[in-house]
Structure P
Amino acid sequence: MEITFKNENMKSKKTAVYADGELIGALYPKEINSYGLEDGADTEVDTVVKIMNEILIPRAKRYVMNLLVKADKTETELNRKLKAAGYGDEVSKKAVEYVRSFHYIDELRTAESFIRTKIDYSSEKEIRYKLEEKGITSETIDMAYEQIFVDEDVENTELKAAENFLKKKLGSSISLEEELPYEERQKLFASAFRKGFRQDSIKKAYNNLMDNA
């Protein structure tokens, strides 16, 4: 296999190593020397496999474990992080398989946790969009919502979130007894609509706030 080097991140002390054009991972100069790797030289397949098994895969496993200790991550997020950290696809796959085998990746739990942290100020539409960006399927998101709202009214929760959002946007002006000027009110409604709140929820939330001002 032909080995090639690339210094893709000039701030890093490690060098990206490619085997037949495929990234395997980033190695320190001492590691490159210990395996006798040279830029543009042919290397035995067994040597490349040894490097992956002895250095890159264990390092990638530790990396994803540290990420999961700090916060739940989806498989998609872990793969993005691994790629950004300079790990090749095969190494990343092994690292993710490792944490999955211990059930450290639980996308339903991640979805539930995310929903609970966002639900007071965010619309369901926005929450779903952000979860899908994390790589969580719509089916899993549905299950998370079902578990959270077993005994709650989803529509009422959305209304409360809209009220909280508007209250935050209005700030001190919420204490005014007079209704906002038309243009300001439209800007406020548009802001809430862009956040995914339904028009009827926005109007109800605004009316509730004005009634209690």
Structure Q
Amino acid sequence: MATRTKNPTATRARILISAGEEFRRFGFQAARLNAIVENSGITKGSLFHHFTGKDDLALQWLQETLPPLLDQQWLSPLKDTSDPIQTIKGLLREQTRVMESTSAADFTGNPLATLITSIAPSDAALHQAMFDLQQQWHRALSEALLRGQQQRMVHSAIQPAEEAHLIMSMSMGLELHAKSSGFAVIPGFLRSAIAYLDTLRPA
């Protein structure tokens, strides 16, 4: 039987870590509170002391855990980059490197890609949290491409906001596709993604 800790902050942090692993691996709908409780080493009563239920747990995890992750993986590298295309290439290479260095059984992937497909339309708060994160990502990409145009590193004819949507779709779609079709698709994806990004250079 799990026992309560006298440190509520540490307990809450452990719950969020365990919840994150469960959400990333199984998605929101299939995530199991019992598994989160067991992996956290706490009681179910302790979980409900900190969170009202799975919706509340998922929402707080999204709001507290994903923004710094998104910032580390995409927002900070894109900020003030002098060559956004080269930066985006590097970010996609790193994404594929992480995927290839992780066993298929242990791979959980980008939580934005995993969770967006498992949240019901009625979960308005969760959808809004996901939308806010995607907007931040989209804005960072759009602004980086626009700066690239101003510095003549990106073709003047492209629409930064439209290309940003495509790049996001590529990144998230790769992980969903690799989960269903296997990691053998990764090298071909990376070659095609790099070739596409080269088309965004000035002629």
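FRET efficiency 1/(1 + (r/R0)^6) of positions 132 and 180 (r between Cβ atoms, R0 = 25 Å, to 0.05) computed as 0.15: which structure among P, Q?
Going label by label, the one that fits is P.
I have 1.04 for Rg/Rh (Cα atoms, Kirkwood Rh), calculated from one of the structures P, Q. Which structure is it?
Q
Match the computed value 24 of relative contact order in percent (Cα under 8 Å, 6 or more apart) to one of the structures P, Q, and report its label.
Going label by label, the one that fits is Q.
The value -22500 for helix-only ellipticity at 222 nm (-39500 (n - 2.57) for each DSSP H run of 4 or more, over all residues; to 500) was derived from one model only; which of P, Q is it?
Q
Compare distance in nm of label points 7 Å out along Cα→Cβ at positions 68 and 148 across structures P, Q and report the one with the greatest value.
Going through P, Q one by one, distance in nm of label points 7 Å out along Cα→Cβ at positions 68 and 148 is largest in Q.
Readers should treat all values here as calculations from the given coordinates under stated rules, not as data from a laboratory. Here the structure is a predicted model, which is why all the values come from computation and not from measurement. Cβ atoms are built from the backbone, for glycine too; each structure is taken alone.
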